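A.B. asks: Some structures are shown below for you to check.
Read-outs: derived from the displayed coordinates by stated rules, not from any lab. Here the structure is a predicted model, which is why all the values come from computation and not from measurement. Cβ atoms are built from the backbone, for glycine too; each structure is taken alone.
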Structure P
Amino acid sequence: MEAVLKKLKTLQSELEGCLIERGVQIEALLAALVAGAHVLLLGPPGTAKSLLVRLVCNAIEEANYFEWLLTKFSTPEELFGPISMNGLKNDEYRRITKGKLPEAHVGFVDEIFKGNSAIQNTMLTILNEKKFHNNGSHIDVPLISCIGASNELPQGEELGALYDRFVIKFWVNYISDDDAFCDLLDGSKGNSEPTTKLTLDEIKELQKSIESVTVSRDFLNTIREIHHELERAGVTASDRRWKAAIKVMRAYAVIRGQTEVTSDELEVLADILWHKPEDRKIVYNIVAPRANPLNLKAVEFLDSSKEIYKIWQKSSDMTDATGIQQAALQANGSLNEIGKNIKEIISCADESKTKKLKDALETIKRYQKEVVSALGL
């Protein structure tokens with residue numbers, strides 16, 4: 001198991017080197033494979049949703065992978081296979097499923113909400129029960145995880161059930177960091193593919209290890225408190241989703257090398273419990289204080305630094321050279337003070353809890369480098 005986890009971490013690191021600003025989604029897709037959960041990627045075109053899925057899925061050896069782009073004209077045959085002509089001769093209404101979703105270990109359905117009702121109803125059974133109805137028989141499908149993608153939220157109540165089958169949901173935005181954007185443009189990052197592969201047997205081994213991950217009564221009490229507070233805030237989730245959330249958090253614990261679910265995994269709820277995009281911030285604000293407090297501190301430091309950096313950028317429009325220099329000096333001093341505070345916290349904290357603080361510190365260093373260069377130092 002130790003060797004499998006080491007291999008998984010290597011794959012995760014390689015994937016993060018292949019894609020810019022997609023580390024959270026990469027970890028989620030790997031956790032979904034361990035939990036046997038489904039993931040939905042929402043967001044505008046051109047945000048590398050398809051590339052992300054393909055890179056992860058191609059890293060699984062021996063797995064049947066199915067991918068399809070739905071349109072409003074798509075038919076069930078495209079996903080589930082054509083009707084057998086020989087079967088019809090024998091009064092059988094049977095589909096030939098070879099190479100289609102019912103025989104896939106991992107599936108990727110792009111524009112998933114554009115399928116008609118016949119496609120949606122069959123998808124529901126496959127996603128929820130892991131079964132496919134063929135010629136009156138209920139056939140078990142080998143599906144581990146299905147990833148859906150869409151450029152927009154589902155429209156209409158009839159899509160609600162399908163939408164709810166995806167346990168983890170992300171709204172994927174364009175690259176936000178200026179340096180990361182430049183990395184994308186000059187090709188210094190994002191052009192490679194992972195060399196590490198996981199086998200189906202190794203994924204099964206990871207899935208079995210979920211059973212040995214403990215969830216304390218104190219942790220469940222915290223979940224109960226979050227549940228009540230979310231209800232008061234008007235954000236509700238089904239009992240099925242809460243149960244699935246626990247399994248997903250245990251999967252995160254597995255890939256992080258833990259034997260117990262901790263407060264670090266609570267942040268995952270922000271990507272599980274929202275229904276409308278605006279709900280996510282509500283969930284995060286309720287969950288974050290109970291999760292790793294250092295992560296919340298990292299977000300606060302980073303937000304302050306971004307604000308300082310933006311104010312300094314606006315100063316470049318000034319015509320007064322002295323004013324520009326004064327703005328740069330002030331920005332550098334403020335960023336330096338934030339950096340000192342972060343370093344002080346890191347020096348006193350458990351190293352396993354400081355990843356986001358370290359990431360924030362690296363971003364602040366990039367801001368400072370640009371500000372200092374403007375001073376000519």
Structure Q
Amino acid sequence: MPSSELNRSKKKVGFIVNPIAGMGGAVGLKGTDGKEILEKAVTLGAKPVAPARAETFLSGLKPIKEGIRLIVGAGWMGENEAHNQDFCCKVFGEQKKDTCPEDTMETAKMIVEEGVDLLVFCGGDGTARDVLNAVDAQIPVLGVPTGVKMHSAVFAVDPKAAARIVSRFLRKQLPLWEAEVMDIDEEAFRRGRVSARLHGYLLSPYEPSLIQGAKMASPMTESELRNQAAIAIYVTETMEDDVVYVVSAGTTTRTIGDILDEKKTLLGVDLFVNKKIVARDVNEKQILEAIEGKQAKIVVTPIGGQGFIFGRGNQQISPQVIRNVGKDNIVVIATENKMKNLKSLKVDTGDPELDAAFHGTIKVVTDYKVEQKVPIE
């Protein structure tokens with residue numbers, strides 16, 4: 001078969017990486033939208049996370065490598081990651097040291113004009129908005145989660161799952177659905193207020209076990225509040241002296257502070273010692289310094305509708321923090337209503353070896369002195 005005919009028979013896959021996505025997570029900035037926030041993240045020691053996760057995704061595509069043509073963004077917007085994984089690719093856009101949302105949108109438009117079968121992007125909700133603005137519902141789109149904010153339903157649960165979705169979709173084994181593109185106001189988020197907005201829908205391959213789904217807020221009913229209080233009372237009663245408790249974000253974890261008459265941040269990670277808050281809204285570095293040479297425990301609640309206990313909205317609790325604390329010292333809490341909507345829990349720390357160590361089951365506190373074993377996938 002002539003090479004030109006062979007190329008035409010291959011599936012075209014567009015691929016765009018937002019190289020700064022996720023950099024604000026470990027340093028506790030809750031996002032990296034805007035030049036000023038990015039500069040602050042770098043000052044705090046933030047390192048790029050998207051390129052490595054992009055390469056994990058591409059590595060998962062190697063079994064179908066000969067059947068696809070990769071159309072990518074220039075430099076660290078896809079080209080470098082593709083070359084690092086030995087993919088030949090066609091490049092669009094201009095290689096830049098610093099990229100911005102306009103670069104994502106322009107590259108997406110050029111890739112769409114190339115007539116791709118699927119566009120894959122690596123980023124968070126902000127990147128999903130940029131792609132939505134550029135392509136709307138012209139072609140199927142799939143997100144590889146690499147950001148801090150990932151409320152949208154267009155994302156796979158992790159990079160490896162994204163590769164599996166692409167492979168099945170290109171073999172015409174998956175239907176399309178309209179996936180919500182959500183984003184929140186980062187400034188409000190940093191002040192402890194969630195202001196989420198639906199920006200539109202993208203056509204996306206649908207495989208419910210591999211797609212993370214949209215985030216669901218906890219209903220503020222009387223029974224839910226009573227359940228949260230019962231869980232919080234149980235946790236506070238079992239707190240040990242001189243142990244550092246790393247308490248993650250969420251309404252259920254915030255109730256622990258309420259019970260102790262301590263003002264816990266809703267959307268940040270706080271440190272408790274002897275039932276008092278010793279540090280609020282901490283980043284990875286501050287956590288590691290606080291737990292060095294000390295016994296510590298992590299208290300976390302899964303994200304409603306998604307089930308993630310690590311890797312979504314609490315990247316401050318990094319793989320190194322988790323390893324230093326130890327899996328046996330992780331306390332998962334969730335109301336009975338939240339667990340009714342979750343068949344399993346998920347972990348996506350960015351460290352495949354650590355993620356694999358969580359596979360199995362974990363105990364979840366669902367009421368006062370009530371626990372249930374829940375699988376982690």
Structure R
Amino acid sequence: MPTRIAVVRGVEQVNAGELGVYAELGKAGYAVELLCSTKSRITEAEARMPVRRRPPPALAGRIARTMAGGFLVGLVSPYRYYHQYLTGFSAAVRDVDVLCPVDLGHPTSYQALEQQRFGKRVVVQCWEDIPFNWPHNRPLAQHFEAVLDRADHFLAFSRDAAKTLGAMGVGADRLSQVNIGLDLGYWRPDPPARADGGPLRALFVGRLQWAKGVQTIIEAMDALRVAVEVTIVGAGPDEARLRWLIEQRRRRGRPAASQAIRFVGPQFGADLLRLRQSMDVQIVPSIPTPQWREQLNQSMLEAMACGLPPIASNSGAIPEAVTDGDNGWLFGADRPDELADRLERAAADPAERARRGASARARMEREYELVHQGARLAEIFRTKVRPR
């Protein structure tokens with residue numbers, strides 16, 4: 001009988017790209033499924049594995065939930081995911097051998113630990129790149145301590161994440177680093193014919209919130225001396241604020257941003273692929289905060305797979321994939337003047353832009369190709385993660 005693996009993602013928004021390497025485990029003889037919230041809309045076709053769903057708690061459970069280990073989980077917590085554990089968890093994983101929660105800080109990681117007493121092994125995925133990020137929040141700190149103490153193995157999806165786990169005391173024998181894997185047959189270059197001399201076409205894809213740095217793009221428009229068109233893909237809590245900033249600049253005689261930037265809302269699948277293939281560069285202007293740094297940015301990797309050289313801030317794990325002068329341009333986070341300079345360089349030299357785009361694609365083929373990373377993950381499971 002094959003080893004049965006449940007990838008656990010309790011939040012409503014499940015990113016299919018995040019699951020890619022796990023889906024590849026089926027090729028190595030593992031039986032893999034996704035356990036997620038009933039509120040998630042991900043399909044089995046998107047996940048590339050069977051999907052089992054469990055509901056989040058009813059209102060009473062959201063208000064207060066005491067779990068073994070002595071910490072309170074509820075709406076009163078400053079940690080916004082605390083109420084998003086899955087009800088009926090034990091029954092859902094009764095026949096599973098290995099549990100793979102894909103978020104170090106999510107309550108489903110702790111729920112997975114409770115299953116160790118039934119002989120199950122727990123392999124926790126980590127994107128965290130700031131050690132001891134919540135020491136002031138005692139309930140969350142207790143959660144992290146329990147996971148760090150008891151998980152059988154950790155998967156770090158960036159070198160930054162591996163360093164963070166090491167800083168928090170996880171030994172090398174319990175830690176493996178594996179890259180995210182993308183389907184490079186799907187995310188691929190397909191440059192359309194275009195007339196020379198047109199404006200540089202730049203793309204941003206991501207959540208519209210302050211740490212993602214769209215305001216840096218807005219400010220950079222004032223300093224540009226070349227024509228640039230920026231397409232903003234996504235939605236988020238700061239969209240109205242960003243639009244308001246653009247309007248205020250226009251009203252005060254600084255119309256560059258309003259003329260250059262357009263918001264198109266969320267885009268997915270084939271629509272996003274075609275949009276990427278029509279662009280020249282992708283901007284990734286993330287800004288570190290005391291509680292967050294860019295953990296790699298899958299959207300940037302998808303763009304690189306399509307042959308778009310990124311113009312990215314040097315936040316968090318971004319420099320792991322982007323080498324300035326080779327496969328993209330780096331600039332200082334929250335430095336609109338430096339972003340404007342990199343945009344001007346990209347616009348001025350189409351041949352250099354194409355060279356860096358080709359190098360970006362080559363980096364993806366070497367380090368982030370789905371089948372190769374899936375095979376690496378299977379080897380980690382074979383040698384380091386065996387059912388008891």
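A.B. asks: Given structures P, Q, R, which gives the highest value for mean count of other Cβ atoms within 10 Å over residues 50-57?
C.D. replies: Largest one: structure Q.
A.B. asks: Computing percent of Cα pairs over 30 Å apart for each of P, Q, R, which one ends up highest?
C.D. replies: Top value of percent of Cα pairs over 30 Å apart, among P, Q, R, belongs to structure P.
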